[in-house]
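Just so it is clear, none of the values below were taken in a lab; they were calculated from the coordinates. Worth saying up front: this structure is predicted, and the values here are computed from it rather than measured. Cβ atoms are built from the backbone, for glycine too; each structure is taken alone.
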Structure 1
Amino acid sequence: MRKPHPLPPELDAVFSVSDALERAVSRDRLRRSDLDAPFQGARVVRRPRATGDEYEVARTDLRALCSAYRSVGPRNFAFSHVTAARLYGMPLPYRLERRPELDVTVGPHAPQPRGKGVIGHREQAFEARILNGLPVVTPERAWLGLSTELSIDDLVVAGDFLVRRKRPLSQLDELRAAVAGLHRARGAVAARQAIVDVRPGTDSPPESRVRLIIVRGGLPEPVIGYTVFDSDHYFVGTPDLAYVTERIAIEYEGDGHRTNQQVFRDDISRRELFELARWRVLRVTRDDLQDPVYLVERVRRLLAQRG
C-alpha cells in the first residue's frame with residue numbers, strides 16, 4: 001500500500017475538512033487510512049505504531065477537537081456536560097476523561113446535534129462564555145451536567161474543585177443558586193444531595209476524598225484551612241484538614257512528597273514544627289483512599305487518644 005502524501009504543515013493533529021480543502025488537500029487524501037473521522041467534518045491524524053506501517057489513533061487534544069467541531073457545528077451552541085467539565089479541568093473518573101464524544105448544547109428551538117462523535121443536548125436557556133476561544137457553558141452549568149454521570153461523592157469532589165482555595169472557578173453561593181434553579185430537572189436529586197457536602201477552600205481532589213471518607217465513616221467533619229500557630233504565636237502551618245480541639249493535623253501526601261527531595265525535606269521540618277506545637281500529624285496516601293475502613297479507624301483511634 002502506497003504511503004499517503006504528507007499533509008500541509010499548517011494543519012494540526014486535529015483539523016476540519018474545510019481547512020484542509022482550502023489548503024488544496026483532495027477529498028481522496030482525506031479518506032486515507034492515516035486519518036480518523038471523530039465526527040462529520042473533522043479529521044484526526046493517526047500516528048505510526050512502534051513497528052510496521054499500520055496506524056493507531058493518537059491521543060487527541062480536547063481543545064483541538066473542540067476547535068475542529070466549532071467550524072462545522074451549529075450557529076449558536078456551547079460545549080457542555082462532560083466536555084465542559086474537561087475543558088475547565090474538573091477531576092473526573094477515567095471513563096469520562098477518555099470519552100471520545102463531545103457534549104454539545106443548543107437552545108430550545110434549534111435542531112438537536114446528532115451524528116458520530118457528538119452527544120447533543122437541548123435546553124430552554126443556557127449561559128455560555130468563551131474559554132480559550134471555545135463556547136462553553138458556565139462552570140456551574142457544567143457541574144450540574146455531571147449530576148447524571150457521577151456518583152454523589154465524585155460530584156462533591158468536582159464541586160470542591162470549582163470553589164477551591166486557589167483560583168476558584170465559582171463560589172459556593174453560585175453553585176447553590178444553580179442547584180436551586182433545577183426544580184425537577186434530571187439530576188436534580190443528585191445535585192441537591194451533593195451540594196450539601198461541597199466545601200470551599202480545598203487544595204486538591206484527594207483532600208476532598210479524605211474528608212468524605214472520614215465523614216461517611218461517621219466521624220466529625222474536620223476543619224478545612226485552619227492555620228496553626230505555636231504558643232509564641234509563630235506560624236506553624238495550614239494542614240489540609242484539622243481537628244482543632246484535639247490538635248490533629250491530617251495531611252494528604254501524593255507521590256510528589258516522596259519523589260521531590262525539596263518537598264520531602266520540607267515535610268520533615270513541617271512535621272517537627274507541628275510536634276513542637278503539640279499537634280499530631282496524620283499522614284494519608286493514595287493507598288489509604290483504597291482502604292477507607294482502615295483510614296476511618298486510624299482517625300477514630302487518634303481522636304480517642306487525643307480527646
Structure 2
Amino acid sequence: MIPEWPAEPSVPHELIARLRRHAHPLKPIPTDQRARLTELPGIRVALFDVYGTLFISASGDIAASNGEVRSRAMAEALEAVGLPADRNRAGRAAEALVEAITRTHKRFKERGVQYPEVDIRSILFEVLEYLRPPGFGGEDPSRGLCETLAVEYECRSNPIWPMPGLAETLRHLREGGVTLGILSNAQFFTPLLFPAYLDANLEKLGFDPALCVYSYRLREAKPSLLLFRHALDMLTRRDIEPQQVLYVGNDRINDIWPAAHAGMRTALFAGDSRSFRPRDEDPRIRGVREDLLLTDLRQLIEVVGNV
C-alpha cells in the first residue's frame with residue numbers, strides 16, 4: 001500500500017546538502033523577445049512560478065526529459081542511494097516511473113481533476129516496489145529512501161540554477177514592502193532549492209509561507225484555477241484585492257491565462273529560450289495580454305516595489 005506523505009521532507013538538511021553537491025552554474029539562453037515594461041503602482045504581493053522563472057531549468061520543462069535522459073538519470077540516482085542497477089534494469093525503472101505517473105493522472109482525471117499532479121514520492125515508492133525482486137529486501141521502501149531518490153533523480157534529469165539577479169530582485173521587492181509568494185507546479189523538494197542555491201530559506205528571502213502554493217500538495221497542477229483560488233482565498237483574508245497581486249511566470253497558458261482569469265496583474269518572463277512558452281497559437285490566450293514582458297528578473301525593480 002502506497003503511504004500518505006506529509007508536506008515536508010523528513011530530513012531536509014541532508015537533501016539540501018545533496019542539492020548543493022549537484023549545483024552547477026547555468027546561463028539562460030536569450031530569447032528574441034523585447035521587454036515591455038510599464039510601472040505598476042499599488043502592487044502589494046508578487047507571486048512567482050519557480051521552474052523557468054526563478055530558476056533556470058536545463059530540461060526546459062519540469063517534465064520534458066526524454067527517455068534516454070530518464071534512463072541514465074535513474075541509473076545514476078539508484079547508484080547514489082545504494083541501489084545499483086544495470087542499464088536495462090534502470091531503463092525499466094525509468095519506464096515504470098512514467099507508467100506510474102500516467103496511471104495516477106488517469107485515476108485523478110476519472111475523478112474529475114482536469115490537470116492532475118502527483119507526489120513524486122508516491123511514484124518512486126511504486127518504482128522501488130517494482131525493483132524489489134531480486135535483491136531489494138523484504139521491507140517497504142522507507143520515506144527517506146523515496147525522498148533521497150527523488151532528489152538524486154531530479155538533479156540529474158532537470159539541473160537548475162538561479163536566474164540572474166534573483167536574490168537582488170527578491171531583496172528589492174521585500175525592501176519595497178511587497179509580500180512574496182510562490183504558486184508553482186512543484187514537488188516536496190522545491191522549497192529546498194532556495195536554501196540550497198541562495199543560502200537562505202523562503203522566509204528569510206521574504207516569502208510568506210501561507211502564500212506558497214505547490215501543485216503536489218493540492219494534487220492539481222497549473223493551469224488549473226484551483227491553485228490561484230487557493231492563493232486568493234488567503235489574500236482576501238488580508239484585504240488584498242486581486243489587482244494588487246502580480247503573478248510572474250514563463251508560460252502564457254500555465255501562468256498568464258489563469259492569473260489573468262483570477263484578476264491578477266501579470267508578467268510574462270521571457271528570459272530563457274529553454275523554458276519560455278509564448279503559446280501564440282493556443283486559442284485560450286486570445287484576448288489575454290500580460291501587463292509586463294520581462295527578459296530579466298531585475299526589470300521588476302524598475303516597475304514594482306513602491307506600494
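Across the set 1, 2, mean count of other Cβ atoms within 10 Å over residues 77-84 reaches its highest value in structure 1.
With Cα Rg over 2.2 N^0.38 Å, for residues 173-252 alone coming out at 1.10, pick the structure among 1, 2 it was computed from. Traced to structure 2.
Computing log10 I(q)/I(0) by the Debye sum over Cα atoms at q = 0.10, 0.16 Å⁻¹ across structures 1, 2 gives -0.56, -1.36 for structure 2. Starting from the value 1.15: which structure in 1, 2 was Cα Rg over 2.2 N^0.38 Å, for residues 45-212 alone calculated from? Answer for the origin of the read-out: 2. One of 1, 2 was used to compute relative contact order in percent (Cα under 8 Å, 6 or more apart), and the result was 10. Which label is that? Computed on structure 1.
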